[in-house]
Structure I
Amino acid sequence: MTRAVFLTGATGFVGGHLAASFAGDGWRVHALARDGADAGVLGALEKLGVRLHRGDLRDARAVAASVARVASDEKLPAIVHCAAVISYRTRDAELQRQVNVDGTRNVLHACRRAPVGRLLHVSSVVAVGYSRAPGELLDEDAAFNGADLGVDYVATKRVAEELVFASGLDAVAVNPGAIFGPGGAGANTLRFLRQVAHGKFTLFAPPGSISPVGVEDVVRGTRLALERGCAGRRYLLVESARPLVECFEIAARELGVPPGRARAPRWLWSAVRAGTGLVDRVRPLDLLTPQAVRMLGLHFVYDASRARRELGWTPEPFERVLARTIAWARVEGRLD
């Protein structure tokens, strides 16, 4: 039997890959699309057979009307809530609250009013917390410690996830790590690769750690959680845990540029953070913001055993994901 799914965030990096995956397997795919979304992206979705429903996630009435229309056309459609604003810019604090928190609240309200099936919430590892030391491995049951960071993305994603699990719906969440892969004009993957290719952080790499994962593996994990996940549970989707300096070294080898990096000492990174804070007050920063520097100095080290055990999820090694992504970026001319 052909199934139906309603997506938020289908115009984004992960959401676009999810839409293509569902459509490729014959699902009837519906997607919320706000006015002003990239016309090329919307056209690509329509070529996949995705039915677009116009509305802004921040507009409760529009979200409710879109979900109600889908529910009237389909029998118990699955809802995949993927939309979010990922930003570390100080000036985006209110936008993240509106989209990540209020937008999630609007989706939950719409799901309560319409006869829908399971809700799959695409959360983030940052909603779980961070490691106090490089060797501290966190799982889904870790006590959240991110409230003290002063990072808007962390705070809003945590609140959104709490709303989902308090909703009383048949809900499950996936928490991807740092996502790499082809596609997404503004994705963090491309920013990272351009920095390495053009010699940024030539002397020092940030002192933190990340848990990377390929975008295709995030799609597989999301769909497995939708089908097999236990209601009320979250599933970490990470392939491994790596110091950022190691990620820079791997990328440099694949790009054919000198690695030439060492891990920045803590005192230096603290000075960088203080400096960006001063500059940001006078001239708001876009990339190396105080919140971004804070995150790059922390360790995000996770154990994905639950997803492997309960969902049967097996991610691709990070080195292969990065090599394939760099090959794609070269062909598409995205490293300039």
Structure II
Amino acid sequence: MLNKNMHLVEDIYNDDIIMSPARNGYGEGLVEIGRENPNVVVLCGDLTDSTRTSYFKKEFPDRFYEMGIAEQNMVAVACGLSLVGKIPYAATYGAFIPGRSFDQIRVSAGYNNSNVKLSGTHVGISVGPDGATHQMMEDIAMMRALPGFTVIAPCDHEETRKATIAAGKITGPVYLRFGRDKIPVITTKDTPFEIGKANILRDGSDVAIVANGSLVYEALIAANELEKQRVHCMVINMHTVKPLDHKTLTYCARKCGAVVSAEEHQVNGGLGGAIAESLARNHPVPQEFIGMPDKYGESGKPRELMKKYGMSSEAIISAVKRLLTRKEKRRRIIEVM
């Protein structure tokens, strides 16, 4: 089960790791899939530079549509384009897709199973100074509840590039989510990526840390620190929230007997909820949830906010230690029984 060809960046635990916004990978992926398929078109809501759709606009100006500050209309237009054989990618802040345009997403994209690729950028608390109104942390919960949608939260620049290309090669509606801030680049061009297939980045037997997005790096840092304390953590990059990789998740739960979910999203309804639902059906084990603790955010520096609201490597370490205590209590109860 362990993927021995993960190809993590060698200097991941050093201070000089390369930092890059995941949205840069989105822009690069759009250009690549655009070159491969002339039916690919891109729409944006007056945020071409911020979403990096500007890369595609420069390369294919005749296949780019500036929709202005009208996100609901943009989703409807994208669905219309899909009906005439185009593969539309529509991008704006997560606060607007899916935030402002959820009705159009649900009815025009979801209900009609439109072949649209929707992208919410600037998600999570790491938007920082933009504040609570723009810190979209409910989008996974919204999108994974819609029948037929694929939901992907890639972990870095390189994986976002691959996810963007992969989204255009499957039929049906897809939602991609990624943040604004620079984050560590922890994968390479050789790292495998397959929609619906989790990647085990680090082996372990005590606790499985299942993360996506920016929290994958935090999970790896936490696991490295815990290793020094003789706590051996498995780290899984669950980049696809829907369809969830139940097989890999069950394997990890069986091997470790305890799971920590970690995401830059509300603890309710996101990756953690999807994991809990899967484990309840397949292999129940104690679980701790790392994410936004049922609160709205505030303005501040991204790193400061991540620490304040418990979405840092330190918070993951604390969750693992709590979980080890619960795991031991559970073992003793089972022995008594």
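No value in this document is a laboratory result; all are computed from the given coordinates. All values derive from a computational prediction rather than experimental measurement. Cβ atoms are built from the backbone, for glycine too; each structure is taken alone.
State the single structure among I, II that was used to calculate mean count of other Cβ atoms within 10 Å over residues 92-99, giving 25.5.
Clearly, the read-out refers to II.
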Test item: distance in nm of label points 7 Å out along Cα→Cβ at positions 284 and 324 calculated as 2.6, pick one of I, II | II
Distance in nm of label points 7 Å out along Cα→Cβ at positions 44 and 108 - structure with the largest value, from I, II = I
0.30 is what came out when FRET efficiency 1/(1 + (r/R0)^6) of positions 76 and 180 (r between Cβ atoms, R0 = 30 Å, to 0.05) was calculated for one structure; which of I, II is it?
-> I
Which structure, out of I, II, was P(r) over Cα pairs in 10 Å bins from 0, in percent, for residues 60-131 alone derived from, given a value of 20, 51, 23, 6, 0?
-> II
Calculated from one of I, II, P(r) over Cα pairs in 20 Å bins from 0, in percent reads 34, 56, 10, 0, and the structure in question is II
When percent of Cα pairs over 17 Å apart, for residues 156-203 alone is computed for each of I, II, the largest belongs to = I
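Of the structures labelled I, II, which one yields 2.3 when distance in nm of label points 7 Å out along Cα→Cβ at positions 28 and 172 is computed from its coordinates?
It must be structure I, since only it matches.
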